[in-house]
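Please go over the structures that come below.
Derivation of every value follows stated rules applied to the coordinates shown; laboratory data play no part. Remember, predicted model here, so these are calculated numbers, not experimental data.
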Structure I
């Protein structure tokens with residue numbers, strides 16, 4: 001472990017913008033995103049998409065926006081809106097949550113990929129851009145992913161993206177009138193160069209055939225040495 005005697009607190013996360021090959025990130029603004037985000041997540045079907053979230057359900061777009069604004073105002077969460085670079089349409093969201101600037105730790109959560117984004121390069125690139133911002137712009141040491149332990153797709157996604165499983169916090173919280181055991185994952189700054197190399201190799205257009213199918217899996221690319 002490197003010497004941290006000179007460590008100082010890092011800045012708290014703020015809204016940021018980033019542009020990749022497939023997706024763009026911009027900070028949530030209610031006047032801009034309320035209706036388009038609601039529709040991108042499926043309208044009322046959003047409640048099925050976020051069924052493992054501790055919050056919700058939401059009856060309409062204003063209720064969803066109320067929660068996003070309140071989490072930013074009261075908790076310091078930063079909601080990132082994902083927009084397709086090809087179409088310009090809003091396609092999903094995620095938030096930088098539970099910031100701990102003193103220790104350089106932040107969590108990605110409230111991850112909701114709409115149908116147009118799910119299982120596409122936009123999804124992978126959005127999380128690459130967020131992780132790059134955390135490690136390179138904010139200079140944080142630890143980036144966390146947590147999810148309901150019953151949320152198998154979220155756990156698969158975390159591992160695919162390079163988050164390491166750290167265990168399950170049993171009876172972590174009471175959510176929607178039920179117990180929630182929470183699975184914890186993380187990536188840390190010392191791992192970032194290898195993770196970044198794999199993300200960039202996977203996102204390269206040369207990694208896709210004429211039908212848009214990947215040639216090499218992200219997990220396999222992480223096994224290759226960084227040059």
Structure II
């Protein structure tokens with residue numbers, strides 16, 4: 001598990017596709033402290049949980065499966081691309097963001113950027129299939145960064161980014177049209193399954209304001 005609080009912006013050093021289409025990805029870690037990292041540990045890269053298979057004090061190597069390439073924005077990466085890095089959460093750590101699994105739910109696109117006082121308001125599009133998991137003033141993860149949703153519709157949402165977030169993550173590198181990894185709040189997914197008795201197969205959600213009100217969870 002992760003918190004969505006980025007610890008370093010690293011860079012892609014090498015991408016080595018193999019015969020099956022998977023990648024072996026080498027990442028320079030920047031200021032990330034690798035002294036307590038061991039082989040087999042998890043590090044979130046742009047919000048994707050990857051396993052360390054080789055490492056030095058300043059870099060690590062991870063395998064990226066076809067599944068990850070198909071469901072994330074990793075195909076947009078190239079040598080030199082900046083990536084957000086976060087080591088796995090320890091029980092003694094502060095939970096500064098929210099509970100993040102490192103499992104990408106969908107990819108979105110940056111639709112617009114607008115100055116909003118001393119911060120910037122970013123609007124992102126998202127697939128309608130995940131829209132019901134995104135709530136006004138709820139949490140969402142964008143490229144591994146824990147953020148608060150300001151506004152939400154069936155196909156888009158907005159967040160505010162303060163200067164510190166833009167400086168300490170790769171979100172400041174985004175431009176209109178950029179593709180990003182999205183992870184919804186994991187609690188929303190489990191809540192839906194518990195309240196609706198949802199089968200293991202994905203299906204249309206029953207978790208609506210009316211349903212929640214009828215069961216005492218919505219006023």
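If helix-only ellipticity at 222 nm (-39500 (n - 2.57) for each DSSP H run of 4 or more, over all residues; to 500) computes to -8500, which of I, II did it come from?
Of the structures listed, the value fits I.
One of I, II was used to compute relative contact order in percent (Cα under 8 Å, 6 or more apart), and the answer was 16. Which one was it?
I
I, II: which one has Cα extents along the principal axes in Å, for residues 95-182 alone, as calculated, at 37, 37, 21?
I
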